[in-house]
Structure P
Amino acid sequence: MRFTATQIATLVEQGLRIVIVHGNGPQIGATVIRHEMGRTKVPPLPLHACGAETQGFLGYIIQQSLQDELSKRRTSKAVATVVTQVLVEQNDPAFQHPSKPIGPFYTREQRDALLQERRDLVIEEDSGRGYRRFVPSPDPKAVIEDEAIRVLVDEESVVIACGGGGVPVIRQGNQLKGVEAVIDKDLAAERLATSIHAENLVILTDVQGVYVNYGKKDQQLLSKISRHELEMYAKKGSFAAGSMGPKVEAAIRFLRNGGKRSVIASLGDLERAIKGSTGTQVTN
C-alpha cells in the first residue's frame, strides 16, 4: 500500500485531482467467514452490510497511508473516504442468475446444513474445489453519493469511494434498500468517473495492459487502440469474463459516455500510465 500511496502522492503534487476506487474480493470473503463462524454468538450481517464494513476499514488503511505520504511532502491536501451506495435495478437479470462466488468453501454436508437454515442462499460447486455461495452481480446504474464526491474533488481533496464496487442498493419509492449482491469494481468506477465528469479512467491491475491471445505464444499487448477497435476484440470474446473482460467493458463505457481517455496498466506503472508511455491507452 505504501508503494501505491507514494505514486498517488506524486500525482497529487503535480496537480491532478484524484478519486480512488479499490476492490475488496479477499476482504469481503474473510468478512463473510467471520460472520458465518460467529453466527451462534451474534446474528450475521447481510452481504450489503459486509460490503459497507469492508469499504470502511479498507478506506481507512488507504486514507491513512496516503495522508502520511502527503504529510511527509508537506502537501496540505485532505484525504477522505466516502462509504458509497451504488444503485442497481431491482429487475436486473443478474438477480435470477447468481454468478459471483464469495466466502469460504463448504463440504456437501455443510452446504446442506446451511440450506436448511437459509433457503434464500445459492450454494453450488465451484470448479471442483467444493461448494461456495454464489451471489448476483447486477450492473451499476448510478452512484448515490456522486454529488458529495464531486464537491470534495472540486475542493481538491483526494477521495476514496465505491470500494469493492460500492454497496448495492435498490430504490423503493423514496427509500433505498441494500440488496444481497456484489458489484464489479471496474464497472462501478466507470459509473462514478462518468457521473463526476472525470477526464481519465485509469484501471490498475497485475499485468502490463490488455492482451489478445493472453497466455499463448502469440499473445500481443494492445498499447494504443481506439474504442471501436477494442469493442471489436471484446465482441469476439477475446477477454475473460472473470478478469480482463469487466476492465475492458469499463474502459469502453467511459469513452462512450464522454470520457477522454481510458488506461489499463500495471499497478507499479501508475505515473508512466498517466503520462501515456505504458499500458493500454484507449481513446475515441
Structure Q
Amino acid sequence: MTATSAAEVIAHRGGNGERPGETMLAYHHAKSLGVDVLEMDVYLTRDGHLVLMHDKLVQGTTNGEGHVWEFTLAQIQELNAGYYWAAPDGTFPYQKDLSKLPPDLRTELRVPSLAEVFSEFGDMRMIVEMKPAKDSPAEALWNLIQKFDLTRKVQVASFWHSYITEFRNRSGGAVPTSTSWEEFGELLLGFHGFEKHPVRPTVADSPHWLLDAGRVDSLHEHGYEVQAWTVNKIADMDRMIALGVDGIITDYPCALLQRLQRRSQTCEILPE
C-alpha cells in the first residue's frame, strides 16, 4: 500500500470500469465510494439539451444508432446507456432494451441530461468535458451552470480549443477551466504566450504517460493544478501518487481510493 497522498480521486465517466459510464448508476456508485470529483462528457441534442455521452455516435455505448445531435432529448432517453458495458467476467449484464429492464434500473441506465446530473449531484464537484460536435455546447453549458448556481462546483474541460475559448469568453473566468490540446502542447514546448489572455486555464490536463517529475514540478511552478488521465493500472496509480499530481482520473475509483489509503473494504472490481 502506498503512502497517503493529497491527489483527488476523479471518477472518469463516473467510474466506467465499475459501472456503465455516463449513467446515473455510475455516478451514484462513485458518490457512495467517496470520490472527490465526478467526470462527464456532454453533447447537445437536436432540441438543444445537454446530455451525457462519451462518443459522438450513440452506438458506442447504447442500443441506438446515429450522432447524438440527431436525437431529441426524449428520443435519446429511450436508449439504454449501459447496453454495451462489459462486466469483468465478459458478460453484458444490461444488454436489453430499456423498457425490458427492471423499473428501478431504467432511470439509472437511460442517457442522462446534464440538468438531471446537476440536480442530483449539485453537492459534489464535477468536471464537464465538451466534446467536438456539430454545434458548440459552450453557451448552453454556461447557462446551465448559472441556473444551478454551480460556478464553484464545476470545472469545464475541452481539448477542442475553440470550445474552451468560447466558454471562457462567456463565463469571464467565473468557472475554472482545463487546458485545451493546443495549450497543453504549448506548455510542453515551454511556451506561455496564451497565458496573457484575460482568462487563462487553471488546470493542466495530461495523459499520465506524458508526466514525469520534471513536468509536474514545472506545471506546478507556473500555477497549474495537474490532472492525469486515464489511470487504470495499479502501477500507474502509484506512479501518479508518487509524482504528486493534484487529481487522478480513473475508471476504477475504488482501487484508487485503496491506493490512497482512503478505503479498507474490498473492491467489487479491480483493474488487471
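Every number here is computed from the coordinates shown, using simple stated rules; none is lab data. Model, not experiment: these values are computed from the prediction. Cβ atoms are built from the backbone, for glycine too; each structure is taken alone.
FRET efficiency 1/(1 + (r/R0)^6) of positions 108 and 252 (r between Cβ atoms, R0 = 35 Å, to 0.05) computed as 0.30: which structure among P, Q? Write down the numbers at each step before the final one.
On the way: P: 0.30; Q: 0.95.
Label of the originating structure: P.
Taking FRET efficiency 1/(1 + (r/R0)^6) of positions 164 and 236 (r between Cβ atoms, R0 = 30 Å, to 0.05) from the coordinates of each of P, Q, which one would give 0.50?
On the way: P: 0.50; Q: 0.70.
This value belongs to structure P.
If Cα Rg over 2.2 N^0.38 Å is calculated from each of P, Q, which structure is the one that comes out at 1.04? If you can, show how the numbers build up before the last one.
Details: P: 1.04; Q: 0.99.
That value comes from structure P.
Starting from the value -0.42, -0.51, -0.90, -1.12: which structure in P, Q was log10 I(q)/I(0) by the Debye sum over Cα atoms at q = 0.09, 0.10, 0.14, 0.17 Å⁻¹, for residues 100-259 alone calculated from? Present the calculation step by step, with values, prior to reporting the outcome.
Values: P: -0.42, -0.51, -0.90, -1.12; Q: -0.34, -0.42, -0.80, -1.11.
Going through each structure in turn, the value belongs to P.
Suppose helix-only ellipticity at 222 nm (-39500 (n - 2.57) for each DSSP H run of 4 or more, over all residues; to 500) works out to -12000; of P, Q, which structure was it derived from?
Details: P: -12000; Q: -8500.
Considering all the candidates, the number was obtained from P.
0.85 is what came out when FRET efficiency 1/(1 + (r/R0)^6) of positions 36 and 220 (r between Cβ atoms, R0 = 25 Å, to 0.05) was calculated for one structure; which of P, Q is it?
Numbers: P: 0.05; Q: 0.85.
So the calculation was done on Q.
Quick check on the output: 3.3 is distance in nm of label points 7 Å out along Cα→Cβ at positions 52 and 116, derived from one of P, Q. Which one produced it? Walk me through the numbers before you get to the answer.
Details: P: 3.3; Q: 0.9.
Structure of origin is P.
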